[in-house]
Structure 1
Amino acid sequence: MAFAPTLESLAGHRVPAWYDDAKFGIFIHWGLFSVPAFAARAESVAAAFRDHYDRAITLTPYTEWYWNAIRVPESESARHHREVWHDAPYENFREPFLNSLKLWDPEGWADLFADAGARYVVLVAKHHDGFCLWPSAAANPHQRDWASPRDIAGELAAAVRARGLKFGVYYSGGIDWTFNRAPLRTLGEFLGSTPGGDYPAYAEAQMRELMARYDPDILWNDISWPSPPGPLMRLFADYYNARQDGVVNDRWMPLTLRMRLLRWKFVQRLLDAAIEKRLKKGEGGNGIVPPPPPHYDFRTPEYTTFDSIQSRKWETTRGMSASFGFNRRDTDADYQSVEELVRGFIDAVAKNGNLLLNVGPRGVDAQIPPEQIARLKGFGQWLRANAEAVYGTRPWTRAEGRTDQGGEVRFVSKNGAVYAHVWPTPSGDFAIEGAPSAASATHVASGTRLSCAATPAGLRIALPRPLGPAPVHAFKLT
């Protein structure tokens, strides 16, 4: 069908089966910020806002926000920059990053992502610092030579697509520090910093260039969009008409009168007061859930998930540690374990979500850190053994359950069967509260058929021998 640039027409777009079936994608935050690779040691982005609201933007654990943080003289990042980099301009990180591309192996990355079980890859083509990972024909009017002469996006797209993976692009539409260089401390200042002037035309030109050059399967915008609703609706219509099986995320809040007011300092102060009051009451959770714009295909909670099955498709996104970009201060203990990553993934899948798991390569040698590689390999090993119980599944009538041993259970369904994902490893026979009645159960990873019976405590599954350790055990109930 052809799409018109109206909300009514765009609402007719449906999330394609490939995206719903895929469940698992790889996010890549890699750029000039990956050279200094430094951020404050906040527990999470939510903790920074909750505990230090008046300077939270400089205290998040996100290394990709380094350029802003060093513009605030009293910040930890600014002190680090003075001591280690002697207050060198941020632009000085361009050459080390580009030189590191001599060591970059996009084919090796694509092999790693495919082996991890990912079905799509989303590259951060331009983050808040404005540096482009493709040789953009839309020259930045405020920053010379602010695009990679090597086509990083194109080479990666070709490599992952050669392995059957889909390819998407991330673009920071709402923030570009080459157009708005004011140092940001609070969330109110951050939300009100979307550039005006010549930026909306520049952002649209670059987004359309990405669409034309790479035919992306996913358009993943961040923060907001600097144009009014009309031009944005035309952008969506043109995208869908070129790729009807493409998807767009939910971070496209268009520029409206309300958003223009956010540029006024007194409005930012009022917003800061309201948000800080909410956080002090304990509202806001452990991550970020952006408000939905008028049109989107899927939601994107960040470092958090939804508590229940959602009627609309969604995708939780997170780094393996508290940062998306590589943080040289992270040790192995700062990264989530394979068990934690798999369990969070299955929780999302049971509630109609995908997982977009971030990789943060180093900026000095274009290598993915060994701690991250180890987790991708562990994740892939589990996913290969349990693929049947993950790919192509849909939420069941309920998402969660418990075992009579106190274990967690997540339910999904496919082709008339219900799959129960159980953790930790049961110690002997166990019952699943809330499971459907079933004549048989199969341990998916081993293929072992098990006897089961309905009991007052739930569906009881007999284990003739102990199960080996695994992040999650999947059982097919038929």
Structure 2
Amino acid sequence: MKCKWACFVLLINCTYAVAADLDTPARPKILFNRWQEDWSVLADPAVPREPLDSLKYIDLSGNSFLSLGANLRERFEANDAVGFGTLGAKPQDYVISRLETHADLRLGDHLQAFVQVESAFAPGKSRVTPVDQDRLDLEQAFLAFNEQVGSGLLRLRVGRQQFAFDLQRFISVRDGPNVRQSYDAVWADYELADWRLIAFYSQPVSNRDQRAFDDFSSPHLSYGGVRAEYKLSENSSLTGYVSQFRQDNARFVSISGNERRDILDIRFAGNETGFDWDVEAMGQSGRIAGERIRAWAVGSRVGYTWDGNWTPRLGIQIDAASGDSNPRDHSLGTFNPLFPNGYYLALAGYTAYTNFIHVKPSVTVKPSADLSAMFAVAAQWRETTADAVYTQPNIPVAATAEHGGSYTGTYLQTRLDWQATEHLSAALEAVRFQIADAVRQAGGHDGTYIGVEAKVGW
């Protein structure tokens, strides 16, 4: 009898312990957008503790708190053909280093103030661009407000901020280079059931490194629009947006002047029974220096993942973007990739989303839950030989417009990603690009890129 009672008491205690574990909030994960983390769960003493948690949650009473955090990224890069070697740059081995620190103030349930400062260096790099080094500057500083309106949730953000759409083909945070892309912007979105509606206006931030806190924005470069997202099912969505890009004193191979682009973008993405897909199309119209603009781009990533050991995924990526087929017809056909994320193609920077056709089959495997490996081979052509070959973000390779054939080259890509802990990750990427005659005749040569990266988030 005593044994039965002892077993019953043990069972009750275990039940309460399991229930307590289920009720205990999980620690927040380190997110790509640090302002989306909510560390208020540390108000619960049952949440597991880590060192420096006293700085992750500083109680200000009245349902308000302050949270501090930081990111550190170190990447070694070796590149023997920047711009395919046509820019006069010699092979380079260098480090790009980025440190970000932030403070996130939550005042009650509806108001947030977020500030993030960035310090980026590129020691050893001989050709330093504005996206390589920014020794100390304001990366983000905005006020955010959210409120239940009707049956939906309204969110507002005002100030310097970062935002991206979808796979970041065209609108990105530009995380691959050392200095990320920020926007001085007004943002509003409203979520209601399966819908999310967004309206925004921004002046993208231009980076410079003459002194501390000297990055700037101006009406000479602006981007804004409206966007609708609809959840078709639990695993698929349809999105679309119309926007306008305005840039004064823009320069293209065949024309320069004030650029005004009206943009329509549609995307369909999802996954079902092992299949995944992401298909996007963008059309651009408008004017530049009195001439009309007619440009387009399409992008697609489709794959199938098998269950079982290493969960292999077989994928195919097909992308295309228009070029200027006739530089003398008073119409510009060169696609402007806007604010692209080079990581979508490859970190090497050899390939830009302008005047190209790009086909890349790939195989991805996961030997363990925290390790993945991707192997790909890609072939690339120009959409029109009347326009240039372009490298990232949209830099024309000299002496390629109206010269050579359409075939640009082939590259091999390998990438390894390792999530060592919740706070530490590492990656290795290698690219070998074998150029075609169109680039070789312009003075280019084959390129090899190797990047080794480590990230720490706190």
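Compare relative contact order in percent (Cα under 8 Å, 6 or more apart) across structures 1, 2 and report the one with the greatest value.
Numbers: 1: 17; 2: 11.
Top value of relative contact order in percent (Cα under 8 Å, 6 or more apart) goes to structure 1.
Assuming -9000 is helix-only ellipticity at 222 nm (-39500 (n - 2.57) for each DSSP H run of 4 or more, over all residues; to 500) as calculated from a single structure, say which of 1, 2 it is.
Numbers: 1: -9000; 2: -2000.
Structure of origin is 1.
Comparing FRET efficiency 1/(1 + (r/R0)^6) of positions 290 and 338 (r between Cβ atoms, R0 = 25 Å, to 0.05) across 1, 2, which is largest? Display every interim value, and only then the final one.
Details: 1: 0.35; 2: 0.65.
Answer by largest value of FRET efficiency 1/(1 + (r/R0)^6) of positions 290 and 338 (r between Cβ atoms, R0 = 25 Å, to 0.05): 2.
Between structures 1, 2, where is volume of the Cα convex hull per residue in Å³, for residues 322-369 alone highest?
Details: 1: 78; 2: 98.
Once volume of the Cα convex hull per residue in Å³, for residues 322-369 alone is tallied for 1, 2, the winner is 2.
Figure out for me which of the structures 1, 2 the number 1.01 belongs to, where Rg/Rh (Cα atoms, Kirkwood Rh) was derived from the coordinates. Spell out each step's value before the answer.
On the way: 1: 0.98; 2: 1.01.
This value belongs to structure 2.
If distance in nm of label points 7 Å out along Cα→Cβ at positions 50 and 154 is computed to be 3.6, which of 1, 2 is the source? Intermediate values should be presented prior to the final figure.
On the way: 1: 4.6; 2: 3.6.
The correct label is 2.
Any read-out appearing in this document is the output of simple, stated calculations on the displayed coordinates, not a laboratory observation. Keep in mind it's a predicted model, so treat the numbers as computed, not measured. Cβ atoms are built from the backbone, for glycine too; each structure is taken alone.
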